[in-house]
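Asker: Dropping the structures in below, format is structure tokens.
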Structure I
Amino acid sequence: MPPRGGLAELRDRLLTSPRFHRWAAAVPLLRPVARRRAGDLFDLVAGFAYSQVLAAGVQLGLFRRLAARPATLTELAGDLGLSGDATARLLDAAVALRLADRRRGGGYGIGPLGAALIAEPGITAMIEHHAMLYDDLRDPVALLRGAAPPGRLAAFWAYRDPAADAGPYTALMAASQPMIAAQVLAACRLHRFRCLLDLGGGDGSFAVAAAAAARRLHVIVFDRPAVAAQAASRFAAAGLGARARAVGGDFLADALPAGADIVSLVRVIHDHDDAAARAILAAAHRALPPGGTLLLAEPMAGTPATAAMADAYFGFYLLAMRSGRPRTPAALAALLRETGFARPRLRPTRLPLLAQVMLAGRL
């Protein structure tokens, strides 16, 4: 538990005292702690530069090149179209960040974090997308004060605008959906359900994964008409036939398809402010029969395992997007109860920083 009252104030005085820091760095038993704190702080200061190393490596295809086979500096300079000095600078940074590593004979290969990046294509898609986020966060104080004009993220995620092009954001969501679906479906087995209605289900990526995990499950995707058409094409390509259908509409205005005994909301509620979130949950409640189940999956705030991703990253991402907020499990449970659901409960996931799962019943 965090310190309270006088203890917290004493801690604050010590940790903000230059004299205390000099003393801690000189004491052998405290020196590792002091160094670790200094390193953590510097990582925060340097984080933007780290992210640009990552972005440059992705844009230049460096990590895919290293994953294919190790290469020398000269070979990489030619492949990347950079000078030898610029290539060495990028490689030194990538090695320091464990995205690349040095091999015998002076060559370079893929590092442990670079290998993880290649293994999850959705992460690469998000890194490329982050150029918009960097633009929108160039004046974070103006953004916090509500003085910054709507930026690129607000235009990109304009899914409430019928005239907006749904293709780019649907493709981005689809790229990251496999790793999210794996977490959700490992936490909640769907075999006991007859029909899943996936609200805001995009191009059907999650619904296809759900249908593959539960062979008797029927699936319905409900999304904007242009997006639902993409889901219908994906269902046909997956050979799901009569087990899957896609319905176009607006889940804040239109009646939802009937017949499902489980409704899923995968990374939907955190994109919306409270009033819209309540309206979506109320619509899901109306679409379910008594005894039906709601499955809600998204990054959740307020827990140590997810604080950096949910509270810091999504907190500012959604601020720039101009809609939604990360919510704690307690806040989500309260929204569910307000909209008629009962017994909200968390299901553990293997990687909670990607998504946590909450189930609730429809009385």
Structure II
Amino acid sequence: MKKIITIIGARPQIIKAAALSRAIQKKYADKLREIIVHTGQHYDDNMSKVFFDELGIPSADYNLQAGSGSHGKQTALMLEKIEEILLREKPDAMVVYGDTNSTLAGAIAASKIHVPVVHIEAGLRSFNKSMPEEINRIMCDHVSTLLFSPTKSGFNNLVKEGFNPDARAPFTADNPAIYHCGDVMYDNSLFFSDVAEQKTNILSMYQLSRGGFILATIHRNNNTDIPERLNSLFGALQQISSEQSIDIILPLHPRTAKLLDTNLNADLLNSIRNNPRFKICGPVSFLEMIALERHCKLVMTDSGGVQKEAFYFKKPCIILRPETEWVELVECGAAMVTDADAGRIHAAFDHFNKGNQIQYPAFYGDGHAAEFICNEIIKQL
């Protein structure tokens, strides 16, 4: 039996890990033993613990309680503690997800002591190195042994960076294997979609009509911490809600919620608070988010994961960033990049509001990506 250590820390990673844990429990319990290490990067119960409970993920074997802090301080603390666990557990591989500081710390700690790194969501690139996530994903990819890309474009990015698509076993960090395997988040969306219908009442809680509201998320530092950008984003949302008489629901990270009072224009903030159609709430659970994505009219987001989830549920998406890693969404016409430009946001909303026909090709696999990943870990490591 092979032993793997799974590193999670941020909310999206907890959700992604559910797909792999579910596959191990159902099909590979006799071949894989998973040890879960929670770095504590997201430490609020609404941002973390609820996902373990809701998605049926086994409790973490270790919690590093890294908490918040500067990138250097947070990553250094994780790196030190993860190395101690690796030396104690002696796993056959470490599994990391995405592009957070938890991902980077896990990849560096494992590669330094020659534990093979398995990177799920490899190859994604924004081509913007001012984003901390871009640095994290590049560095993680280049020390990994097995790299699983959810998209063909991600796979092609790896090839352009010098990874050999025809590499043969035995695989190492110097001779890695790269795969286009589909997306574990698509696995989850299919699996939990019906569950969400039965176990959530968020639509009635906020008096939202099916197909009649906008789901918005804003959390990236370059949007929340720069007053000009935050005012442009919230101003556009407020104007669209008022002019179109459409509900907007905006779940906010606790950190972002605190910034509204300091970074938003007082008159704008007051008008938003007096708009009964602009519904700001705290973080929602994964099942609640699925219900919102499934039944909204349109999504506006600066989140990478929410862009894809909108696509899974055939909802057009306005991307509130200057670029996206999920270029195929834009190329097929299902999403538009507007950055924090109010004029472009309005134009994108008008475009999608006309009801143009949008195609949603099967970019993200067949819903069995986690099983494919488990099979390759067992076979190759």
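Asker: Once Cα Rg over 2.2 N^0.38 Å, for residues 129-200 alone is calculated for all of I, II, which comes out largest?
Answerer: I
Asker: Quick one: Cα extents along the principal axes in Å, for residues 161-248 alone came out at 59, 41, 19 when computed from one of I, II, so which one is it?
Answerer: II
Asker: Upon calculation of FRET efficiency 1/(1 + (r/R0)^6) of positions 193 and 225 (r between Cβ atoms, R0 = 25 Å, to 0.05) from the atomic coordinates, which of the structures I, II produces 0.15?
Answerer: II
Asker: Could you figure out which one of I, II the value 18.7 for Kirkwood radius over Cα pairs in Å, for residues 137-352 alone was computed from?
Answerer: Source structure: II.
Asker: If FRET efficiency 1/(1 + (r/R0)^6) of positions 177 and 345 (r between Cβ atoms, R0 = 35 Å, to 0.05) computes to 0.30, which of I, II did it come from?
Answerer: Derived from II, not from the others.
Asker: Something else about it: Looking at structures I, II, which one was mean projected area of the Cα convex hull in nm² calculated from, given that it came out as 23.4?
Answerer: Working through the options, I get structure I.
Asker: Relative contact order in percent (Cα under 8 Å, 6 or more apart) was computed and gave 11; which structure, I, II, did it come from?
Answerer: I
Asker: Matching task: 16.5 is the computed value of mean count of other Cβ atoms within 10 Å over residues 113-120. Pick the structure from I, II.
Answerer: I
Any read-out appearing in this document is the output of simple, stated calculations on the displayed coordinates, not a laboratory observation. These numbers were taken from a predicted model, which means no experiment stands behind them. Cβ atoms are built from the backbone, for glycine too; each structure is taken alone.
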